[in-house]
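Below you'll find a set of structures to go through.
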Structure I
Amino acid sequence: MTGFTLADLEARIAERAAASPEESWTAKLLAAGPERAAKKLGEEAVETVIAAVKGDKTELIAESADLLYHLLVVLKAREVALRDVLSQLESRTARSGLAEKAARPR
């Protein structure tokens, strides 16, 4: 089992964000603005869904990795810390998903 975490990925993205856009895909994506990063996230989400529907486990793993990476880039672009997202997830575990969803404002 790998010890690599989403927090490790968030830190790596922060490091690469400081690099030159000519040297780093992360820096290039962030330099293009949050909208470009969000568009790329959407593309990766679609590719992940397609891999899941096809039932190709190897492709699903690869696309899921791309999806998580691009999500964290979007969070970085909008200055949202991973810990805040994880805190939100943690607060939702206090009750069932159905109860949590029913309690959301419409």
Structure II
Amino acid sequence: MLAVQDVRLDPGTRQVWRGDREIRLSRKEFQLLQALMARPGDIVTRGELMADVWQTSFYTNSKTIDVHLGWLRRKLDDDPRNPTLITTHRGRGLRFETATAVAS
């Protein structure tokens, strides 16, 4: 079981909860969330995400990650304009934050 902030992820059952609410995710959304939650507080590069989630060592554009990230943020109620769970670090990658207070 992975637990960061108020998000819990059970890899065995493929279940995710935010607080007491269970969240239904597609397979890729689940894998993306798991890849980020496995390294809380660390910036995970887009290349690492493509390898972990899409099993490829290259990507032609980042829209694949961005689209899935958008769906994931929406389902987690993580405001894309002011995210508190998954933050984007331009030119570096994505990070699952360990605390709700995120420095700008």
Practice prompt. For mean count of other Cβ atoms within 10 Å over residues 33-40, the calculated result is 15.6, so let me know which of I, II that is.
Written response: I
Practice prompt. Taking -23500 as the value of helix-only ellipticity at 222 nm (-39500 (n - 2.57) for each DSSP H run of 4 or more, over all residues; to 500) derived from one of the structures shown (I, II), identify that structure.
Written response: I
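Compute mean projected area of the Cα convex hull in nm² for each of I, II and report the one that scores greatest.
Details: I: 8.9; II: 6.3.
Evaluating mean projected area of the Cα convex hull in nm² on every structure, the highest lands on I.
Here relative contact order in percent (Cα under 8 Å, 6 or more apart) was calculated and came to 27; which of the structures I, II was it taken from?
Working through the options, I get structure II.
All of the numbers you see were taken from the coordinates with simple rules; none came from a lab. Please read all numbers here as calculations on a predicted model, not as lab measurements. Cβ atoms are built from the backbone, for glycine too; each structure is taken alone.
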